[in-house]
Structure formats: structure tokens, C-alpha cells
Structure I
């Protein structure tokens, strides 16, 4: 597939100046959940409830962080809350696994987002990305912060955000390599891979 709008380097160039802020929002949202909810309350939460609470706190952190930043805005597309980065990329924020997949129930908007389709209120040319965190099994810490480019039911690419002690951040491509002959196939009439 050769879609320049889905290129890893192009999209990470859009994200790179904002990586410290984005990773910080994810980590602060996760920390709020860990520190502000009593242990007994967190113990009663299943994975979905924990992820939903973290998600809300991450969005609150993002709303504060981007309020005064030119070119960055929070946008709602029929309940799907995303960050618009200069009309070049839009990112939703999710709990993810190590392969860059999110595990929530796929609504129609989420499926359309993952298929890189147009949605109301989102810039049509912007690449749809998923920015998130991989928690440990106990949901007590973040193993790593990730950004992925979904494409249908697969992940086109996945990058790990590496945070430095001085507040800087970089990224590394961790897209799993495919064996020859195992590439996603084109569904008849769908126009998308996956």
C-alpha cells in the first residue's frame, strides 16, 4: 500500500513536537486514576471500567494542555473525542496492547476512524491515529506509551514513545515485521486493506 498520508515518518513529524505533552497527558491521566481513587474502588473495576476512567482523565489533561496551543484542538465526532493536530492528523486516546491495538467494543464511528474514513467535524485529509498506553497486567503502571496508525482491523504501523529525564521525547518504530506472503489482503469491493 502506498498512501503517503499513512506514512510513519510523515505522521511522526507532525506528532514529534508534541510528543512530550501528549505522553505527559497520558501519564498524568493514568496517575490520577491510580492516586485519586481508593484502592477498594479500583479493585472493584474491571478492565473496561478502569480504562474508561483513565480515558476521561487523559482527555481532561489534553483539554487543559491544548487550550492555548495554536493548531491543536479537541474535537468531538458524534461522541468520538479526538485531538486535531494542525488538520494533518487526528488522534484518539486508548488503552492498547503491545501491537498498537485497542480492545474496546468497535462502534461504527470507531470502525470508520480505524478504516481512515471521513467523519463529521474531522478534517478529511487528516490521518487517523491512536495514541495510548500499554498497562501492566495489574493495571498499576504504564509499560510504554504508543502511537499507531490503524487500517481496518490491522495496524499499519506502531511507534513507541521514549521519554527522557529532561522532558524530551523521541520515538522508535516497533511495527512487527511480516513474513513474506502474510500481508493484509484487499477485500473485494471494500477499497481498504485488512
Structure II
């Protein structure tokens, strides 16, 4: 947990242990996975990867990408293999499923034509959805609370993800009342200073 305060309020930034899975959000992609020990991705009725690949969903998908799991003290997901990118990946990683966007889903949530150029854009969305879900699995989701100096909650919000703590703090700052935004600048300066020392 990180915290700072000024003359009237105290800011606390901490891991959001009650975060809602990004797979419960309104996604472009559908993630289908199979694993002996973990329940990953979205609910589906395909018993095997081959059954999915033989399905109309897989064959008619506008974009379909593989999903790989790296399982070594933490769980990470990616649309690219972990071999050569992570230690022990040769035995602690492998493909666990797919993420795909149906043509109907793309048309329903965007105003894009189903062109090759837009296929690249949808691919980037699916990659981002996978990265976000990976952050959730790794516990990289944060919340903040702002209290007065007597401990009374003035504001709080959770469910913040980002590539860096700086990104997360900037996003939090936009959700806070204007009179409390300087607290985020203050805690940002501390994290920047700490990062420069390590």
C-alpha cells in the first residue's frame, strides 16, 4: 500500500482484492480455454480445443488468436508464446485456448467494415483484452481511498489497471474530486523518486 496526505486528506492506493474480472466486461473477444487446474477465460461448452476448431464459431471468426499461459509462481496470459521471453517457459508455458471476435460482434460494437485493415485493429483489441485479463490474474489491479484526517471516507474507487503505476495513478486522478487531485501528484512524485533509486 502507498499513502500520502496533506493538511485536510489522506490518500491510500492499494491492491484491489475485490476486482471484477475483465472477462465479465463487455468485450469484443470471446476467450475459450481448457486447463486441468484453472478455470480461465469465458464460459463455453466446447469439450476440447479440436471441437472448438471444428465449430462454426471458429471457422467464421473475423479474427482468432491463440492464448498462451505461463504458470510459474504467477499466471500470465499472452497471445504470443512465452518461449524465449520468460524463464522456465519451456516447461511452464503452453497454449491453453483461443480468443476470437465474431463478425457479428465486431459489427455490433463498432462501426467498422470487415476489411483487412480493420482486422489488424480487431487483433490489437484482442491482444489488449488478453493483456488486461492477464493483469487481473496477476493481481495487478488497484484501488484508492481518500479519507479526512479523522479516518472518514471521502471518496474511493477500484478496478484500475495500467501498464505502469504512473498510468494507474493518472487514471485514478481523473476519477477523484478536483480538490484531491494534488494528492495523486504527490504520491506520483514518490513513486518516480523510488523508481529512480532502484
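For percent of Cα pairs over 26 Å apart, which of I, II scores largest? Of structures I, II, the maximum of percent of Cα pairs over 26 Å apart occurs in II.
If relative contact order in percent (Cα under 8 Å, 6 or more apart) computes to 26, which of I, II did it come from? Value 26 for relative contact order in percent (Cα under 8 Å, 6 or more apart) corresponds to II out of I, II.
Here, each number is a calculation from the coordinates, and none is a lab measurement. Everything numeric here is computed off the predicted structure, so don't read it as measured data.
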